[in-house]
Structure 1
Amino acid sequence: MAIYRHLMKKKFRVKDREFILDDVERFYIAVVIKSGYGDETTEISLEWFDNGGSSKVDLVGFGIFVTPKGGENERFLFKSREELDTAVGIIYNQIKA
């Protein structure tokens, strides 16, 4: 019966990686920018970026971030806001199904 319950859990896919929703500790989206220190990057909120911050930063991309329970944060980058929005919509449809 435990195997059957595992198969019934909601899953979602980001690019080529599949996650089980119950096994995800954290899920968020953010803008990835250059930090100004070599090749390092950092994350900022979409709200800050949209409210005038876009002219003040060196954009790397738009990201979906997923942290599995007990795991490392995984980052999935998209070149445009439209690509990010499309990916989030696909994830939403996978979860609500």
Structure 2
Amino acid sequence: DLLELPRGVPVVTRDQVARAKPDPDLFLAAAERLGVDVTDSIVVGDSVWDLLAARRARALGVGLLSGGYGQEELERAGAYRVYGDPADLLRHLDEVGVRAGP
């Protein structure tokens, strides 16, 4: 409710999985719920725990510096790329394999 997401947008929370990050359960459950292969997924996270879980799930991990961790820490945890904040990531989506629509 706080995020004001449109109806029908899938949401998977920590309460719905057996183990929390850095275990990959959350990302595996989200991929299953979306009907996609987790190896075709991009996980955007701002903590080493997010990126360790992404790596363990075999998803592409992208780090954001907005969580208090440094670039080197996020890279060591498995970040493919690290960006300053969500706006910075949006400007560089092509670097992580996301193409703009037609």
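Here relative contact order in percent (Cα under 8 Å, 6 or more apart) has been calculated and equals 28, so which of 1, 2 was it run on? It was calculated from structure 1. Taking Cα Rg over 2.2 N^0.38 Å as the measure, the highest value among 1, 2 is held by 1. Calculated for structures 1, 2, distance in nm of label points 7 Å out along Cα→Cβ at positions 39 and 71 is largest in 2.
Where a number appears in this text, it was derived from the coordinates with a stated rule and is not lab data. Worth saying up front: this structure is predicted, and the values here are computed from it rather than measured. Cβ atoms are built from the backbone, for glycine too; each structure is taken alone.
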